[in-house]
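So, here's a batch of structures to check.
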Structure P
Amino acid sequence: MTPSTSTTGMLTTDTLVKTNEGLVRGKRVGDLVTWRGIPYAAPPVGSLRLRAPQPVTPWSGELDAREFGDAPVQNKKFTMLRPGKYQPSSENCLTLNVLAKPGTSASRPVMVFIYGGAYAMGMSATALYGGQSLVRRGDIVYVSINYRLGALGYLDFTQYSTPERPFDSNLGLRDQVAALEWVRRNIAEFGGDPDNVTVFGESAGANAVTTLMATPAAKGLFARAIAQSSAPGLVTTADRAAGWASDYMSLLGTDDAHAAEALSTFPPSALGKVGDRLATKVASETPGLHPFGPVIDGDFLPKSPFDAFADGSAHRVPMIIGTNAREGTLFSKFLDALPTDADRIGRMFALTDPAAETRVTAAYLGYPEPDAAVNLGGDLTFWKPSLDLTQAHSAYAPTYSYRFDFAPRSMKWLGLDATHGFELFAVFDIADTLFGRGLTFPGGRRGLRTVTDTVQRHWLHFATSGKPLASWPRYDTKRRATFVFDAVTTVRDDPRRERRLAWEGYSGYNGKTP
């Protein structure tokens, strides 16, 4: 995005704000004001490709912040805004968006959303992530961010650095920290309280949240955290990441001597396509692993988030964390990326902990039937590792556990139930949209409105005060109270106890390099 100059008289519906980097002009959208595509770091292009984010060069005049910035480089199909309409994508993608009610004098809670997508897809321009309902209801300042994805954001090429062309690790994670630093510097100008920032995300975005909690550079940049279906296993060891980088270079068709040149000069689309091939290779050879994610590099991310949560070195901020009732069904039907069948599950246990297979599979009634295998694969990726973090963090900071069970009749007919990502429809309130009405036409609209109301009240109260409403008890390892969101919400102690006990002691690929 290129800064442009304008005169106030020409843009009477826009709103001008002075940031530390320069003036930005947004626009009214109904009863709200939005500023879009604000750069929080320099474009990571040319010599800055595969480097840590650098400061923005301040601009003169006004920055036209009325449109979303480019999406990160990814497969075009994931940038669709509506049929036939796609968001442009490029390496110049390090931008964020701010949404607020008019007037900047109040010091409002801030909620910063990080999208998911396996660190391979996603963008802040997705309509679902607009945030309008949260802002209207909670009088918060809402921020959504872009960050680098795939090979350009989440492969560690540091082994191919040269004195003339160095590369950095953990680029997407560094981008997220840079965006939070921008919020710290500037959000007061938009009416937000820089000391009351909640970072929240879903799937890979929730992995970003739990990883940020173990990232020293993020200390003090947020006061609370919400992790919706985190996949903590997306964080990998430096050795494994180096192996994936080597595999990537082989797929790219270049040797070590020419790696730096290739990484610097190949078109971004070509680098992205090779990343897709690597992801397929890794999923086939090591079921349950994915090559894109933060790396325990001993520097920016010194230790595994599992270890940081366990020893109390993770940032001791209040946290909401949970998963959905049937995380795996989305993947078995549409995104075949998890071990959700008996063959891949068996190979996964053989590579990690063969002795655990009989114990764990016995906890899934009907295994190896397809439904049981799908449930196991979803639990392996999302519920079990999230539960590990829940248990660990509860010893050091207020922690609140949930499970999202609500599914309208159409989702049950499709065999999806409360699948991965479905809670986003409640968090962002789609009940009365055209999509929401279609989804609930066979039944469940009242239930969706009810669960949306419940989720939003708890999320907003947490963002304001650091705790959900009083009906949601803190988690501890004695009671294990879990808030179950549904058309009728309940609190259950130690739900799925048999599965929890079956998974105890299983650490997956952690510390292993198959």
Structure Q
Amino acid sequence: MRRVVSLYLPSWSTDRLRRKSGVSRAESRDAAPAGDRPLVTALPDHGRKIVAAVDAAARSRGIAAGMTVTKARSLVPGLMVVDADPEGDLAALRRLALWCSRYSPVVAPDPPRGIWIDVTGCAPLFGSERALLKDLHRRIAGAGFAVQVAVADTPGCAHAVARHVPAGRPVAIPSGDQRKAMALLPLAALRLEAQLVEGLRKLGFERIEQILDTPRGPLARRFGRVLHQRLDQALGLAPEPIEPIFAPRVPRARRALLEPIATPEAFGRVIADLVGDMTAELVRLGKGARRLDCHFQRVDGLAQAIRVGTATPTRDTAHLVRLLQARIDQIEPGLGIEAMTLVAPLVEPLAAAQADLARAGRREADLAGLIDTLANRFGEASLRRAAPLPGGMPERSVATLPALAPAAGARWAEDLPRPGRLIDPPQPIQVTAMLPDHPPAMFVWRRKRYRVVQADGPERLHGEWWREGGTEARAPYSVRDYFQVEVEGGGRYWLFRLGDGERGATGPMTWFIHGAFA
């Protein structure tokens, strides 16, 4: 199911100006701090100035776009007025849209104050659709921009909700609920011209629900096809493509096909050709790809895309082809694909390296390739590795890091084997053992009895006094005696006794299971 985000920036021009030093050029004689005064931008119009955009403070005082600057200043004497820069606003909106490509390969500006983001299939990379929207909203708002975010099955529905349903958080329209979500919205939410909206209003049509069940013929004869075209696009009855944009210097390769294709085998052959062109370009630039987006242009105008990432920069053609071909099942070709474009939005320097002739013909373990395959299948956040940390207690001596993160300064103690799986927190068990330092002869865990046939230990660990208040007596689990035990049937476990077996002050002499060996 298609999911499209509409990002709406109601005060885009003025918010952008407040982040620039140019706001000090405002035509105002007021002595109040610039950041506290209402701000508008203005355009010349036949010898006068017209308000082009307003910020939230100016809007709350009754100033609106289209008002003359003279009238606006009569409402707010200390109003800041800055010359509008439509070209600069559009260029900045395009840059923000390119930044939003972190969330999806299909993004496009929606001038003058909006951005489209087709997040179909992208939500799992962030955990969920809600997490994606929350992160997007937090980052844009944190940069100092007023923002409203909505997601729906169609661009038209998301556009309408983002602009006409004020909310302090992202709004997610459930799949298939476009009609219900838009019923009570004004007709202007359909992106109709003001003259058309006014004509409908004179006939008594104020809300979208009033035209949903009205016969189309009379309205189409009077107002044309655009009314029902916009309505069908919002309801998902007519296609509305989003043409993605790319950074001007991003490496890319394109294939326009003589005939539409629709089979995975055909997609795979075109992907192989595109990757070949891309790797040749990367060699020329001395770069390696870290992210690849393959865009599929359908004959009905809809664009779909698949995205893969790599843990390290690479120009390995076969590896990149495998990664992309593994995602082909995400594409719905419809009536066919007529063009495909491969883009490398994230590249890093990758110098040429001399091959090791001594190892020619051998097949070495490709750790980076394995990580790429697993990460693109299960998500990068699901792929972690264990790393040692300096610590006195086992549960605080292991950290989880990204799969290819640099190694920490600590090293594993090779002479002190540790289980591959720790139980956190340690679970209490019932043990039969002789004091003070004999290993367990039998223990009961989860109502099951285990008879010990082999044991090694004890290994004594003391509390971390620098973390536990400075004294052993105040430290939980202050002294532990660990034993590695093997039970009947072959299971191997890691047990410890809380206390040294002689002095009650070191612990209550209770037993716990802390891990299991593979």
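Every number here is computed from the coordinates shown, using simple stated rules; none is lab data. Here the structure is a predicted model, which means the values were calculated and not measured. Cβ atoms are built from the backbone, for glycine too; each structure is taken alone.
If we compute relative contact order in percent (Cα under 8 Å, 6 or more apart) for structures P, Q, which one ends up with the highest value?
Comparing P, Q by relative contact order in percent (Cα under 8 Å, 6 or more apart), the maximum is at P.
Work out which structure the value 1.00 belongs to, where FRET efficiency 1/(1 + (r/R0)^6) of positions 138 and 170 (r between Cβ atoms, R0 = 25 Å, to 0.05) was derived from one of P, Q.
Comparing all candidates, it corresponds to Q.
Given a value of 13.6 for mean count of other Cβ atoms within 10 Å over residues 242-249, calculated from one of P, Q, which structure does it belong to?
Going through each structure in turn, the value belongs to Q.
While we're here: One of P, Q was used to calculate distance in nm of label points 7 Å out along Cα→Cβ at positions 178 and 338, giving 3.2; which?
It was calculated from structure P.
Output the label of whichever structure in P, Q has the greatest value of FRET efficiency 1/(1 + (r/R0)^6) of positions 322 and 458 (r between Cβ atoms, R0 = 25 Å, to 0.05).
Top value of FRET efficiency 1/(1 + (r/R0)^6) of positions 322 and 458 (r between Cβ atoms, R0 = 25 Å, to 0.05), among P, Q, belongs to structure P.
Turning to a different aspect of this structure: Out of P, Q, which one gives -9500 for helix-only ellipticity at 222 nm (-39500 (n - 2.57) for each DSSP H run of 4 or more, over all residues; to 500) as computed from the coordinates?
Answer for the origin of the read-out: P.
OK, next. Given a value of 139 for volume of the Cα convex hull per residue in Å³, point me to the structure among P, Q it was derived from.
P
If we compute distance in nm of label points 7 Å out along Cα→Cβ at positions 290 and 330 for structures P, Q, which one ends up with the highest value?
Structure Q gives the largest value of distance in nm of label points 7 Å out along Cα→Cβ at positions 290 and 330 among P, Q.
So mean count of other Cβ atoms within 10 Å over residues 186-193, computed for just one structure, reads 20.6; which one of P, Q is that?
P
For which of the structures P, Q does the calculation of distance in nm of label points 7 Å out along Cα→Cβ at positions 226 and 274 return 3.4?
Matching structure: Q.
Looking at structures P, Q, which one was FRET efficiency 1/(1 + (r/R0)^6) of positions 98 and 298 (r between Cβ atoms, R0 = 35 Å, to 0.05) calculated from, given that it came out as 0.90?
The read-out was computed on structure Q.
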